[in-house]
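Structures incoming, each one as structure tokens.
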Structure I
Amino acid sequence: MPEAPYRVDKPWGYELIWARTDRYVGKILHVKAGQILSLQYHNQKDETMHVLRGELILRTQPGDTLESRPFRAGESVHIPAGLIHQIEAVVDTDVLEASTAELDDLVRLQDRYGRS
């Protein structure tokens, strides 16, 4: 496990992992304007996101329909395991994420960048 903090470049921006233990992870997601993360869910990982700066579109699918809403600076959302979700940046945006430690627990349903 790399020593925190460390940066992971992504096609949509980057993650700065500033805390990592066997129980929790803290990161900053920097999402460039117009970029979008995978439509995804986690089998075990539980996370909460807080918009530090900027504005996103948050998509969640609690039932059969994908719902979209603005997700702005100062707002937080809890993403429990199993909830299909996605964020898309309206402007350059920084998001604080606190999660359980399962960083590789990711099921991508759609991905603009061709990742599986």
Structure II
Amino acid sequence: MSKEEEGFASYVTEMMQTMGPVIAKRMFGGHGIFLEGLMFGLIADHVLYLKADKETQKDFNAKGLEAFEYYKKDKAYKMSYYQAPEETLEDSEEMKRWANKAYDAAIRASLKKQKK
């Protein structure tokens, strides 16, 4: 893990502190972004991705943002995390707005799992 990647993770979580005690945990060669035990974001290759679901995916699609994708045995897998809009990294209010959408999606996903 490079110091640059660690610095970026610190910057992102610092911008999200208005939501509560957001933390970054090292995982899968990047970082998971967590609040109250729920992962709602991830950082991979110096890019922030935020959790999306049926309710919020359209917001990411409208901005032309890509889903996080990884490869396993030459097969691509997309996850329900989308690249954060560029303005979130420059404007704390935009970060708060988009991060809250992602956290809400994580809550909904958690509730669905609990019902099963």
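Every number here is computed from the coordinates shown, using simple stated rules; none is lab data. Predicted model only: the values in this text are computed from it and were never measured. Cβ atoms are built from the backbone, for glycine too; each structure is taken alone.
Work out which structure the value 2.9 belongs to, where distance in nm of label points 7 Å out along Cα→Cβ at positions 19 and 67 was derived from one of I, II.
Of the options listed, only I reproduces it.
For which of the structures I, II does the calculation of FRET efficiency 1/(1 + (r/R0)^6) of positions 75 and 91 (r between Cβ atoms, R0 = 30 Å, to 0.05) return 1.00?
I
Then there is this: I have 97 for volume of the Cα convex hull per residue in Å³, calculated from one of the structures I, II. Which structure is it?
The value was obtained from structure I.
Consider the structures I, II: one of them gives 24 for relative contact order in percent (Cα under 8 Å, 6 or more apart) as calculated from the coordinates. Say which. List each step's numbers first, then the result.
Numbers: I: 34; II: 24.
Only structure II yields this read-out.
Work out the source of 0 here, i.e. which of I, II gives that when helix-only ellipticity at 222 nm (-39500 (n - 2.57) for each DSSP H run of 4 or more, over all residues; to 500) is computed.
Structure of origin is I.
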